[in-house]
Structures are given as structure tokens and as C-alpha cells.
1. Tell me which of I, II, III gives 3.7 when you compute distance in nm of label points 7 Å out along Cα→Cβ at positions 1 and 105.
2. Who wins on mean count of other Cβ atoms within 10 Å over residues 49-56 among I, II, III, i.e. which is largest?
3. Of the structures labelled I, II, III, one was used to calculate helix-only ellipticity at 222 nm (-39500 (n - 2.57) for each DSSP H run of 4 or more, over all residues; to 500), giving -18000. Name it.
4. One of I, II, III was used to calculate Cα Rg over 2.2 N^0.38 Å, giving 1.07; which?
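Each value in this text was obtained by applying a stated rule to the coordinates, not by laboratory testing. From a predicted model like this one, the values you see are computed outputs, not experimental measurements. Cβ atoms are built from the backbone, for glycine too; each structure is taken alone.
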Structure I
Amino acid sequence: MHYEANLKTFQSSLDVIDKEIADVKKTYAGTEVTATEPVFGYMAEALGLKMLNYDFQVALMNDAEPSPTQVVAFENSLKDGSAKILFYNSQVTDEATTRLLDLAKQNKVTVIGVTETEPAGQTIQSWFGGQLDAVQKALAARTQ
């Protein structure tokens, strides 16, 4: 009984997150975004966002060199404005990531740092909520 009560309490604590995900999906589904690695992939999918450059992300995540074609496609998505947001793993940055972040900023693509693990001092609710708030704010600013 105690476990069931705790589970119910935990699940209801995620209701706000579920609603925010549904709101973003309803308003911005299909919006094209990209990422330096697939850390935010599941959330982007839940939000209905269209993730560009997935092969590039997987190569970078696996410490492999993306192909020249993948690099050009990634850079073009930042330069031509097709990618509205660039997500990057703020827990892992390197020279290639820094170059892409700079390119995004030069082309006025919103950059959002995400993490693959819950930051110290946060709950799962505040962690997800903070990332969702950043996405919602970025997408709202792009449509004004």
C-alpha cells in the first residue's frame, strides 16, 4: 500500500510536466531543431519536434568523425534557418561543439544546453520543467 501511494504521488507530481509537453506539441509540432548529440532526442520526440542531423549526432556521441556530408548538412541547417533551436549537452563540450555553438549564435539560432543526468540540487520535475520552459520560451520568441 505504501509503495502504491508513493507511486501515485510521484505520478501526479509529473502532471504539470505532461501538460507542458502536450502544450508544446500542440503549438509547435513539426518545428525543425537540431542537436550536437542525441541527449534530448526522447524529449524532442515527445514534444513533436522534427530532429535534423541525427546521423551527425550519433557520430559525435560515439567519438566518431562525422562525414563531410553530415557536417555540411548540419552547418547548413544552422545557416539557412531551418533549425530553430540547437540543443547541446552542457555536460560535454569540445572544440567541435564550441564551433557549432558559435555558428548557431552567428545565425541567430537559439542555443539550449541540456543534460543527460539530473543536475545536483534539482528534482526530476524541476530538471524537466526547466528544460521545457527554455524550449517553450525559445519557440515562442521564434514565432513573434
Structure II
Amino acid sequence: MNILSGIGIAVGLWGIFWLGDKISSWLFDFARPQVNAIYGMKSGESPWLLSALMLLLIGPAEEIYWRGYVQQTLSQRWGANAGFAATTLLYAAVHAGSLNFMLIMAALVAGIVWGTLYRFFPDRFSAIILSHALWDAAVFIWFPI
């Protein structure tokens, strides 16, 4: 069940990003160049290596840290809703150093999705981890938007 849920979450989030890309490109002249800059970071790298890193290391590690540690800790300290909100904002804020508005907004949207799922379904943490790993590889390597 967690495997199917993880796949479904990743597919749904990819769809949200696909739609968001179309809307943001229509609304903002800077959107597509900033998205292209994000994809430019992988230029010259092996797609096999990047996929493996995203599936086995980056996606799982981010979820274990952000939801499994930060959100859980802040939720215990300040309550579930405040812990979720603070973690989501922190997750987006760490991307601010890129000075890429679209990357920051992408982190905010993804953080809201994964944080909400963890907030209400912590027992499905493995599905959330799987969804992050699959989404990373899908959106950046397999099916870029």
C-alpha cells in the first residue's frame, strides 16, 4: 500500500508542477528562464548517476531530515500545526540562497504537500519518502517540465 501511495503522490505532485509551470509561464516573464536555470544545474552530469542519487540518497535524506526530524521536533515543541507551518517555511527558506524565485516557490509547494501528508498521515512516512525520491528523479531527470 505504501508503494502505491508513494507512486501516486509523486505522480500527483508532478501534475501540480506541470500545471504550475504553465500558469507561471503565462503570468511571469521570468518564470521559464528561472526554471531553465534549475534544469541547467544538471548539465553534463550522468542521468543514471543523478537518478540513483535522487532515488537512494537525496529524496530519502531530505524527508528523513525535514519531516522525520524537523517537523516532528517542532510539532512536539509547538503543536502539530505550528510545527508543520514552521517546517514548510524553513524548507522553502533554505532555497532562498539560490536567488531563484521559481525554485523557492517549488520548495514551498512541495513542502506544503509533503508536510501536510506527514502532518495527517505520519504512519505513511515510507510512502512520503518514496514519493519524494520518485518525484525528484521524475521532475529533474525522467520527465522534466
Structure III
Amino acid sequence: MFIVLEGLDGAGTTTQAERLAGMLTKKGRTVVRTQEPTGEGDIGQLLRRILKKEVKVSAEALQLLFCADRAEHLKNTVVPALERGAVVISDRYYFSTVAYGSLTIPDYEWLYQLNRLFLKPDLTFLLSVSPETCLERIRMQRCWRTF
């Protein structure tokens, strides 16, 4: 089973993915926890640098890089784990790419076409948390990191 958790930054996708993985592991399931962007390999590392504003690329190039990272992620992590019978839990997937991409790219059809052939999750949870709560959580995380 391929499960994806989606939501705004600060919505708790990482926390909930960890909790779900822990619960399934306690029930005897083999679980692979993953995330997008991956941060693995050259493409994932470049994406992390772009998101930290260390490297600048066009909005279209960013979307293409997300797709390249996803293709490698599916090939190297997700599909092999599913073939072994594991439950794969991903903290974000192509829904986030399309949602965030639509903020800077007005051509939704282009975004959709880029992502339409990727493996569909069996289950997607959208964490509905207010933007105000998300921003407060992000501020709190930054405060804790300074200690």
C-alpha cells in the first residue's frame, strides 16, 4: 500500500507520517517512510538547495526537477518497497508539487500533464490546518532550532 500525507508547510505531515509508520510497525507491518523532495541523489540535493534559496531556477525548471526527483524516487525507493510487500508512507508527493507549482505557473494543464503518469497513491490524507496555525508552528520550530 502506498500512502501519502499532504498539507501546507507546518500542517504536521512529517509528524503524522511518523505516527502512522509507528502504529503500522507495531502491528507487524513492514513500513518504508519517505518524503518528497527526497534530498537523495544529485537531483534531490539540488532541490533542497533551491528550496533553501541557495540556488535560483525558473518556476518551470523547478517543476521539472521535482518530476525528475519523483521518477528516481519511485524507481529506487517506492516501487521496490511495494514489490517487497512494504507499506510506503510518503511525506508529500505530486499533489504538493501541483499545488505549490500553481502559485507561480498559471498553466494548470501543463502541471497536470507533467505528473499524470506517475504512480497513484492508494490512499492520500490531506491535513487541513489553518495557515495561521501552520505559520505559528513554523515560527516555533525556528525558535527551538536556535537552542
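1. Working: I: 5.8; II: 3.7; III: 3.2.
Here the read-out was taken from II.
2. Values: I: 19.2; II: 15.9; III: 10.9.
Looking at the calculated values, the largest one is I.
3. Working: I: -18000; II: -22500; III: -15500.
It traces back to I.
4. Details: I: 1.13; II: 1.03; III: 1.07.
It must be structure III, since only it matches.
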